[in-house]
Structure P
Amino acid sequence: MELEVYKISGEKSARTVVLNDEIFNITPNDHAIYLDSKQYMANQRQGTHSSKEKSMLSGSTRKLKKQKGTGGARSGSIKSPLFVGGARVFGPHPRDYNFKLNKKLKLIARKSALTYKAKENNIVILEDFNFDTPKTKNFVELLNNLKVSDKKILFVFAESNENVYLSSRNLEKVKALSALSLNTYDILNANNLIISESSLKTIEGLFS
């Protein structure tokens, strides 16, 4: 697939790039996408949730009332989950949600996600640029020029670009990251992919 390179003014430049079919035109593997996205979301979880079981609570173990003859249910301890302030039954405890996926599967998942974006014509190739200072207004102007200001955008640049990153950070629908951090979840979570010209070479080097 051949795409035109856009300037930051929103105009088309005289250059074009050809997307590598081995990355942007494969047969998508939906299950690989599911597993890679699931791992990404699992890695975001801290796993610090905790609750107390009966043995962990401090409180009297005195039997509250006699076993029989009251006409009500049996009650053994104030720490019972049936009472306010009591323990929790089968509550959560700290755990690690991470799980392992092999590199080949993750690579297929990311190629599949990029293939979907390419088939939907939701990839824009942008010439390399930089901002002199971090300024959200400049990034908003860029999005307006490309006519994608109302969409959820994933902006991919070749290397860590502090000024561009800081300029986009306050925009709710925009996420900017380097090509090295590109992942399946972020690709599919965005409506449009804006890829800088130099980062395209980085992506091809990583995924080919």
Structure Q
Amino acid sequence: MENRDSFINCLSPQQLLELDACTQCGECLDICPVQEVTGKPAISPPEKIRILKEFIRGAEGLKARLFGPGAIDRKLLEEFTKAVYECTVCGACGQQCTVGIFTQRLWPMLRKEMVKRGFGPLGVQANLPKVIERTGNPYDKPPGERFSPWFPENVRVVERADIGYYAGCTSAYEAQPMVRGDAIVLGAIGEAFMMLPPEEEICCGFPLFITGQHDILGDLIKEACECL
């Protein structure tokens, strides 16, 4: 498959310097949770960086400048996409990195690039934009039930206040003891606080950002600002 758009276009100057600084030392392998579970070198941080540098070299290197950029094999792009999406984006490799590569930002940006090229996201993640547009949350749960199962009855919320509380989708639907505790503490400190109505508190966009699906991120931010 021919793909003559260089990967250099999706990376910042700092990221390009970081990639060039990678020594393939393998220090990050001992701390990577994916490596601990799978033991697959092909999806390790150094291997992904090596392949990415090969992509860039194929489009921007001396040979490419003399004879034109070469084609990138479709199967190789598919394998690279899978490796990028199997990462947990925990950032442990970046914290361990001896040259300080900010991998926690690099991997999401590469996912965005693979979505742009038509290779991502993988599996049910592709449904996230439609689900969030329909329900306001990535779990496809009823918007009206966002607060009702967990919000304490004796805690008062006002329409306008200097303090605003955003529960968030995961907390409201999947980690309710945590947000119930937050609401109890806010009520106990005696300071008035506000919350958006359950139908108006929508996804913060992080699930879309982390899966590389950025098309409706701007719309989510605009909608949230209009609700304030």
Structure R
Amino acid sequence: MLKLATTILFCICISAQAQEPKLKGDLSTFLKGNTIYPGYSLHNCIQGTVKVNFKLNAKGEVYQSSIVEGIGTDLDDEALRLIKMTSGKWEVPSTHDTTALLIVPVKFALDGYGCDRISKADVALAIRAYKNQEELFNVVSNFYKSKEKGTAKPEDEARILLIKKELGVDEEYLEDRINLAMKKYNQGDRQGACEEFNFVKYMGSDKANEFLTKYCN
């Protein structure tokens, strides 16, 4: 049985004298309840802690966020997505310095997935391979964006199709990305959902067009 254990560690690094902002409800519960363990890291048993810093305005909205210390895979994107989802859900005291950086370390852990049988060397190799894979995805998406504008070279498409095959971009993969987009949308993460729908579109597929029209216009 697959078990995903996402442990959320939380600290706000500002002056000890200042009253800290608090998420309405409980931050750990919110993050844990909304985490979608990213596919690449899940399939390659990649775990670890991603540190995200962010700033809150007086309304409790996240107006700036970035990775302080990442893993170098899609776990970084998920941690950043989760923090952005907390925007507007913070109680911010009047004494809070809205220029202060807040830091949340998010620990991703997999339990019961056989990851104890995967060597550290294999995990490190998978992390290094992630960057190369993302570069190939960018090559594909840039081609289809250019094709949409009418500036792509038709003779390049054969190479793009080979790259898609190498990446495993088939109908099942694209359907999985659409399902992932709907999970994000149902969480209230419209931005994350639309990014997924657009990803599918710029893999050269029309499978997400209906969703883009319905949810992202």
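Things to note:
- When mean count of other Cβ atoms within 10 Å over residues 68-75 is calculated for each of structures P, Q, R, structure R gives the greatest result.
- Computed 26.4, 92 for Rg and Dmax of the Cα atoms in Å - originating structure among P, Q, R: P
- When distance in nm of label points 7 Å out along Cα→Cβ at positions 28 and 44 is computed for each of P, Q, R, the largest belongs to: R
Bear in mind that the values in this text are calculations on the coordinates, not laboratory data. Just so it is clear, the structure is predicted and the values come from calculations on it, not from any experiment. Cβ atoms are built from the backbone, for glycine too; each structure is taken alone.
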